[in-house]
Structure 1
Amino acid sequence: MSTTETKIYKAIVRWALFASLAVGLLARCASQAAPRGGPRDTLPPKVVAMTPAFGTTNFKDKRIYIEFDEYVQLKDQQKEFYTSPFMVKKPSVALRGRGIQIDLKEDLDSNRTYALNFGQSVADNNEGNPYTGLRYVFSTGDRIDSMLMSGYTVDAQRGDTVGNVFILFYEAASDSVAKYLTPEYDSVVYKLRPYSVGRSFPNGIFIAENLRPIDYRIYALEDNNGNQTYEPGADRIAFLDSTCNPLTQPGFEMWYDTTRRYMQADPQVQMRMFKEEAARRQTLTGSSRPLGNKVLLTFSSPHPQIEELSFEGIDSTAVVTEYMASKRDSMVLWFKADVDELPDTLKGRLIYRKHDSVGVLRPDTQQLRLAWRSAVKKDKKKDEDENAAPEPNPFQVKVAGGKSINPEKNIVFEFAYPLVRIDSASIRLEHIEGEDKAVPVDVTFRQDTLAIRKWTLRAPWVADEKYRLTIPAGAFENTSGQSNDTLRSEFTIESPDKFATLVLNVQGETPESEYIVQVVSPEGRLIKEQAHVRTGTTTLRYVDVGTVKIRIIRDDNRNGRWDTGSLLERRQPERVEFFVDDAGSEEIVTKENWELVFDVDMQRIFAPVTMEKMMEKIERDDLIRLREIAKKRAENAKNKGEHHHSSGMSGMSGMGGMGAIGGMMR
């Protein structure tokens with residue numbers, strides 16, 4: 001579409017909207033009560049007058065009154081009502097007669113178009129039917145800005161819709177924007193108020209109105225705290241890499257969605273929302289001793305620089321350090337000693353680099369005093385009683401698995417305390433080939449590189465075959481000096497015939513390009529993941545039977561995980577897309593013993609986002625949404641026609657789900 005055609009098309013759309021609003025304003029209908037016994041009122045209130053009039057130019061008033069054809073109420077005003085542009089002092093909105101009165105609390109900028117957006121905050125007084133999309137527009141200059149833009153707000157990692165997001169427009173050519181925006185650093189959102197503001201609907205579509213035909217820098221803000229300011233770590237944010245001018249954007253269609261009851265549009269741009277790590281000053285935020293031989297230290301910022309950490313009377317080699325997350329902002333210290341051997345108060349010293357008042361990291365010394373006293377004291381008399389029942393072994397471990405084992409997941413052990421000794425040679429795994437024949441199998445027992453209390457037992461498993469695992473008493477010893485009792489278990493290796501297999505013939509964008517392929521449920525639950533995927537064949541076995549999707553992350557830095565973006569550094573989050581089959585569907589139906597082969601062209605999947613591509617995605621999501629609605633309605637109708645017999649059933653819960661290996665505690 002040419003620039004001229006775009007101007008004409010948008011002009012028609014704008015006049016159509018204005019005409020529909022004018023009809024609503026001129027329609028002064030008398031308020032009539034519904035006859036007794038009549039149908040329930042489902043219509044929203046109607047605007048009968050606005051003072052000053054809608055679209056007033058050279059506006060100088062401080063008070064606005066909007067009159068309706070019936071009494072109204074205000075609902076969720078703080079969440080629904082906003083101004084464009086944002087005002088430092090929010091206008092007050094109050095009920096007056098059959099209308100609402102708005103009082104402006106600050107002086108307005110000259111030659112500026114303003115809009116008061118009420119969302120769904122205004123509803124009729126009797127039935128609570130909301131007036132969706134009520135707006136009051138005026139200008140302090142001699143004209144009303146009238147350009148439109150549309151777009152779509154989505155979560156950058158999951159691809160889900162993000163609704164009720166503010167869309168912020170900044171004049172790209174202004175000196176202030178140039179001052180706070182460079183190719184390497186962006187603080188515009190922190191320093192400036194936007195020139196104009198829009199908001200996305202619950203389904204992620206937005207239609208920004210009252211724009212000028214100029215270049216804008218566009219951002220999207222999920223304002224979780226309702227303060228109309230961006231807070232890293234709390235709010236999601238998005239930004240476009242280049243400027244956008246409403247006049248030169250492709251034309252788009254708009255329509256009224258009768259199901260959702262608000263306007264819809266073809267999106268011109270896509271805003272990929274991400275949550276970045278909050279830039280916090282580094283400091284020690286907490287120190288505690290939850291167990292006698294366990295100390296927890298937490299820091300305000302990732303990767304603290306620790307220069308010294310010592311405790312009086314305790315050798316540094318007798319302390320095991322565990323980081324609770326990859327950011328290393330929380331750490332657990334495990335002491336290799338019996339609780340009774342440690343003092344009631346641990347005295348220590350921590351020297352780490354802490355931010356000073358001007359944000360410079362400098363060495364800081366923190367004295368630690370960590371008290372702990374056991375709430376349970378040993379009964380010496382009971383200990384001396386030879387006939388007393390022995391106390392249960394305190395050694396604890398959780399083992400993932402059951403009577404059947406997935407050979408790709410192996411057997412994962414999670415210990416309550418870090419291990420200090422392992423007799424891996426004593427672990428015996430046997431392949432049961434008959435009633436009287438068991439063949440020893442070599443095993444490896446390896447610690448997780450990130451979670452030090454997790455260990456995995458691996459072996460050359462054979463599908464559909466039985467195995468016997470024996471771990472003798474004393475094979476494991478933890479930091480508390482506790483050791484395990486004997487474990488014996490028999491289990492079967494799951495057959496791939498009970499699962500589906502996905503074979504992906506991957507064609508990367510370049511020979512060096514790497515991707516992360518994820519198999520997820522329709523709700524987004526991660527089922528399987530394969531990192532470092534390049535051009536070639538990737539086979540995903542043991543895929544759950546049912547409906548799944550293939551989510552693909554373009555791993556730009558090749559670290560095997562999705563990385564979020566940074567507003568200050570103007571770095572976009574790594575792009576995530578879903579594989580779409582030849583039938584145009586994201587959903588893949590899998591069945592037992594099926595092998596599904598797909599050609600995955602990353603060049604096509606990660607092609608530039610166009611309006612057509614966004615609309616295809618939205619239509620696919622709508623079809624799924626409508627199908628789920630129909631399914632729920634059918635289930636409700638079926639349930640209404642059936643009798644529910646619940647007596648005597650509540651106590652019939654089985655003990656399944658905890659197999660011979662899964663759930664082993666001691």
Structure 2
Amino acid sequence: MSSTPSSPGSMNIQEALSKAYAHWNAGQADQAEMLAQRVLAAWPGQPDALHLLGLMAHAYGNLDLAISHLRQACLAPRAPAVYSSNLAEMCRQKGLLAEGVEAAQRAVNMDPALVSGWNNLGILQQETGRFEESRQCLERVIALNPGWPEAHNNLGNTWRRLGRMDRAEACYRQALALNPSYPEAHSNLAYLLSSKGNFDDAAKHAREAIDLNPQLVDAYLNLAEVEISRQRADAALRALDMLNAFAPRHPAALVARAKALKHLDHNEEALEFARAAIALTPDNADAHQTVAQSLQDLGRTEDALRHYAQAAALPGISAETAMAGSALLLTEAGRRDEALAAFDAALERFPGSAVIMAARSDLRTYSANDPDIAAMEAWLVDGDHRPLPDRIGVHFALGKAYLDVGDSARAFAHFEAGSRQKRSTFDHDSAKTAATMQAICATITPERFARLSGLGEPSSMPVFIIGMPRSGTTLIEQIISSHPLVTGAGELSALRHAVDRMGEFPDWLVKLDDASASAALKRCGEDYLSRVKPLAQGRPHVVDKMPGNFVHAGLIPLVLPGARIIHARRDPVDTCLSCYTKLFGGLQPFSYDLTELGLFYREYERMMAHWRSVLPAERFLEVEYEAVVDDLEGEARRMIEFLGLQWDDACLSFHTNQRIVRTASVNQVRKPIYRTSKGRWQKHAAYLKPLLDVLEIEAP
């Protein structure tokens with residue numbers, strides 16, 4: 001810029017500015033600031049001095065002051081385009097996305113060859129969810145400067161959000177080819193590889209990023225995401241603890257911690273961390289969605305719906321999953337028409353979304369030539385380029401669709417593909433699981449049970465429904481929770497947490513002597529009740545329908561002598577088939593391989609046979625699913641009598657009960673009793689050979 005009418009000291013404005021920038025570039029901040037302030041004293045509003053002061057404020061972490069200086073600098077008629085570009089980036093960091101887009105657009109309009117302007121505009125478009133516009137901006141950056149690693153990395157982020165994992169990976173790898181020590185590219189490649197299910201390579205790149213830059217926040221977040229994706233929430237929390245050492249209040253870290261805690265069923269704590277993220281960044285869509293999911297897990301439907309709506313309305317990448325989550329929550333709440341309308345609204349906003357179509361599959365009965373089937377099949381053509389969780393969901397949705405239309409061959413091809421991919425995301429050892437179950441049975445013998453009986457907390461409030469998943473547990477809960485004196489609380493992790501707090505099980509039970517037994521058992525029972533009582537809604541009985549509690553069936557009467565246990569039983573192959581063809585919301589590690597499923601079922605049968613020899617008949621009732629289907633009233637009366645309650649006809653209208661149902665059977669229990677599930681495995685026997693071989697059952 002030309003010199004001005006007044007000069008600071010013996011220098012003119014231009015000389016003072018040149019020296020100020022020289023001092024700044026040489027790391028001499030005090031001298032640079034002094035000269036810039038002298039320029040402003042001589043010429044208030046001088047844009048170059050304001051720009052320099054803005055850069056300095058940004059470098060020292062005063063983002064608000066930096067933005068204030070840059071805004072003033074950009075008001076000058078001849079302010080260079082790069083000033084608007086820098087303002088755009090600062091606005092992005094502050095979360096002022098709309099202002100940032102405006103500033104970046106102004107920068108490239110002023111100078112169409114400004115690489116930083118196009119780059120900043122591309123990143124801002126990416127963060128506001130305008131991915132196609134982002135792609136165009138970032139491709140222009142690469143055309144202008146093909147050797148810039150950062151541009152390839154940024155374009156990779158946009159391709160990832162467009163669902164093109166192949167192109168995203170190519171961009172990240174090109175960035176690393178240009179700069180092998182580029183920590184951000186390693187970190188982003190880690191995230192992408194995790195989404196594709198390549199967890200070991202993903203973890204390696206995340207750790208490489210941390211080694212290169214121990215304060216790169218995203219690297220720790222991506223390492224945590226890898227661990228959550230492979231069902232290692234404890235390892236994710238350890239990665240976040242490392243991040244917490246230098247960024248204790250980072251909003252994304254708070255959200256990541258909330259997600260890890262959710263995987264461990266610590267929903268109240270997860271909610272606390274997600275809300276803390278919102279307090280710091282009110283327009284954080286991911287935080288609102290995580291709050292919604294935590295509230296959903298806690299049964300707070302209306303609050304959850306509000307946060308899903310906020311997540312869907314905010315800029316960012318959460319809208320699609322937030323709208324699908326809201327529709328699924330309405331499904332759980334029995335609000336079928338609202339759920340279908342919500343899915344339609346989601347598809348209107350995201351036309352052709354296979355993720356949304358898969359999410360609504362349980363609400364639909366498919367017919368031949370259904371357009372959803374064709375759309376999901378077409379989506380899978382690029383399967384390797386899609387995120388692994390989405391691929392798994394679409395395979396299971398198509399399996400369900402083909403069962404509806406009677407095409408078993410295609411259905412089981414998709415179930416096998418989805419199960420194989422799901423099985424790759426976690427470790428499961430059938431032999432170790434069997435050994436654990438056998439050790440529990442060996443510990444709770446009839447003799448030890450008799451010695452410890454009557455020592456726990458004698459509450460009659462809990463009613464446990466146990467059994468294999470998909471064995472009729474949800475139907476039984478729906479029937480008895482229709483009684484006005486019973487609240488159905490769904491599948492609770494409360495017992496597992498109470499038992500785990502006592503130490504390694506069953507070791508701690510073995511160590512109890514006569515002096516310590518009563519206090520220990522009472523403590524465990526009281527811990528459980530403290531978690532469950534608030535869910536009873538003032539009624540005398542609350543149902544805990546966690547099927548896997550069958551593992552602790554021998555412990556329940558010891559810690560809660562007044563509790564009642566109902567064991568749901570169903571045809572073995574029908575049970576296992578229903579497990580295999582369902583993508584569970586929670587982890588059921590035995591259910592994604594037919595041989596492993598059969599092995600687990602055999603151990604479950606052995607364990608239940610043992611409990612029959614241990615548990616007192618007045619506290620333990622077995623109910624056959626098929627008997628309920630054939631004689632609803634007779635079996636319902638038997639269960640209500642077992643609970644010590646007077647009969648109520650509402651139990652026969654269980655399908656009208658509008659309580660929240662958070663299980664894989666959510667849609668079935670909204671219907672009256674039907675018999676089509678009895679013996680359904682026989683027409684699919686040709687696809688079940690590994691299961692039938694383990695169960696030693698002949699195909700018809």
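Throughout, read-outs are computed from the coordinates displayed, never taken from laboratory work. Everything numeric here is computed off the predicted structure, so don't read it as measured data. Cβ atoms are built from the backbone, for glycine too; each structure is taken alone.
Out of 1, 2, choose the structure whose coordinates give helix-only ellipticity at 222 nm (-39500 (n - 2.57) for each DSSP H run of 4 or more, over all residues; to 500) equal to -19000 when calculated. Could the numbers behind the result be given before it?
Details: 1: -3500; 2: -19000.
Of the structures listed, the value fits 2.
When volume of the Cα convex hull per residue in Å³ is calculated, the result is 270; to which of the structures 1, 2 does this value belong?
Corresponding structure: 1.
Given a value of 5.2 for mean projected area of the Cα convex hull in nm², for residues 69-156 alone, calculated from one of 1, 2, which structure does it belong to?
The value was obtained from structure 2.
Kindly point out which one of 1, 2 the value 16.2 was derived from, the read-out being mean count of other Cβ atoms within 10 Å over residues 125-132.
It was calculated from structure 1.
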